[in-house]
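Please go over the structures that come below.
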Structure I
Amino acid sequence: MHELIKLEESRYFYSMICKEFQNSNFLAYNLSAFLAAARSVLQYALKEAKTKSGGKHWYDTKVSVSPILSFFKDKRDINIHEEPVKPLKHTGITLVETVRVSESITVTKYDASGNLLDESTSESITEPEKSYIPPIVTHHYQFVDWPGNEDVLTLSQMYLDELKRMVDDGIARGFITG
């Protein structure tokens, strides 16, 4: 029915999550919209599939055997009915210090017989030069109740991929029109 439209809407909000990933407020807003749009894919699929013979069984099986579909379905329900979903935020700070240290280098030339032809020594720098690079701050978000190590971005992409496979399968089997 409208599954493909909602799938595209989900992709849009996923792109906004990626774009605003370092801003935790915008991440929360876009994640909420992503969860709602993606859940609509499943709701439209169920509504349409249950009107076809075997469609409800197909839907129930697809959702129940997929840990990612079940997980995000529950996340959206929590987000709407209980409280906003708040992934755990990890902040990393990388400090980089560059130091240029130079000592003298001696180059010695010999002929084929081993006689010294030339020798030169470079000047040495007695004090190293330091340059400052500002700290690099990164944020990484995870769902604490997801059993794997995937972060929110990775899981969300996996969810989109799984929804697409489900929609394609439902269309191919005649349970939904997309």
Structure II
Amino acid sequence: MLVEAVRGDLTTQRVDAIVNAANGTLLGGGGVDGAIHAAAGPDLLAACRALRSSTLPDGLATGEAVATTGGRLLARFVIHTVGPRSWDHDTHHGARLLASCHERAMEVADGLHLRTIAIPAVSCGVYGWAPFDAAPVAVGAVRAFAAEHPSSSIELVRFVLFNETSLAAFERACASSAE
């Protein structure tokens, strides 16, 4: 499995699925979540509302993941995950939840037999994680999934970062985890 980090716009990636750094309501928000909902159009919100009215009436729990249609995105699917807030958890518990976001997103993608997935810097931004703290956890979780699931359908995991600081953090994590 190829794991890479690039700077770019997550909503324009030509991959099978993009991961949404969602809030628990799944009904849109700011940052990455808002950008994905805006680019995907009303079909994404309708799919999220359907989940809330059926299988997720209380919303999506932190560290979990679920897939919906990609709406107007180039990606066929959006895999929503709710990252931990840096101020809500001690370091170990928060890191475990952040790893779970990535592990569960990979499980969902593999369950859908997807080959390519793009992931943002989950929990960075308004959730308060520093990219240099989040990147090793995220990349480590993806690499651990690959090691534990050698027959996974996933061939490419692309971390798509919004700024140079996040890109540098994820590039460092990708390089150090490959050694």
Structure III
Amino acid sequence: MSYADLKNDLEDFGEQVTNILVEMDILEQCKKFQIDHIGLRIRAPEMVDYLHSQILKEGILLSSSIVNERKIFIFELNEPLSMGYWRINCIELPYPKSPHLYHKDGWEHVEFVIPSQAISLNSFRKEFKRVFNKISINRLKQEFQYKEMTPFAKDDKFSNPTISVSKAIGLTVKFHPRGIKEIIA
């Protein structure tokens, strides 16, 4: 798998993202929000190393940090990726978790920024419910894989409470109050 292969897969992944947002009944609201970054899941560490070198030709490395006991790279692209309604400036490339459950290598998630001053999960959940006022958290928990978390790397400037909704392995949309560049600044 090369970076060119990933770019070719982006349209299909974008359709999957759009479909889950339609199922959640929040596509129209999400059109106005930025996708902060897009994340990859790769099964072999050697492939992570290979993609790391390829993505470096397309942009710069913003961060290399340990999160949940594995190294994660954040790249800022010289030319944003276009996916549906959004342009995406950053890519997250982590080493695989052990044991990993990835069904294939490729795009795995997108992360939307819902601008907010929220610093706790509770305050961000309230903001999420305010912004997506038609949505029911209970419905999300019943029909999707719903998680709330506050990931934090050693060098992060802020915590970034996150709501994560998955439909299937390999398709997750996440929402948080601050962009990745602010968090790792």
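Where a number appears in this text, it was derived from the coordinates with a stated rule and is not lab data. Predicted model, so just to flag it, every value in this text is computed and none were measured. Cβ atoms are built from the backbone, for glycine too; each structure is taken alone.
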Next item on the list: For distance in nm of label points 7 Å out along Cα→Cβ at positions 95 and 159, the calculated result is 2.7, so let me know which of I, II, III that is.
Entry: III
Checklist line | Structure responsible for 1.5, with distance in nm of label points 7 Å out along Cα→Cβ at positions 47 and 167 calculated and labels I, II, III on offer | finding: I
Checklist line | Value 7.6, calculated as distance in nm of label points 7 Å out along Cα→Cβ at positions 7 and 119, assigned to which of I, II, III | finding: I
Next item on the list: Out of I, II, III, choose the structure whose coordinates give helix-only ellipticity at 222 nm (-39500 (n - 2.57) for each DSSP H run of 4 or more, over all residues; to 500) equal to -9500 when calculated.
Entry: III
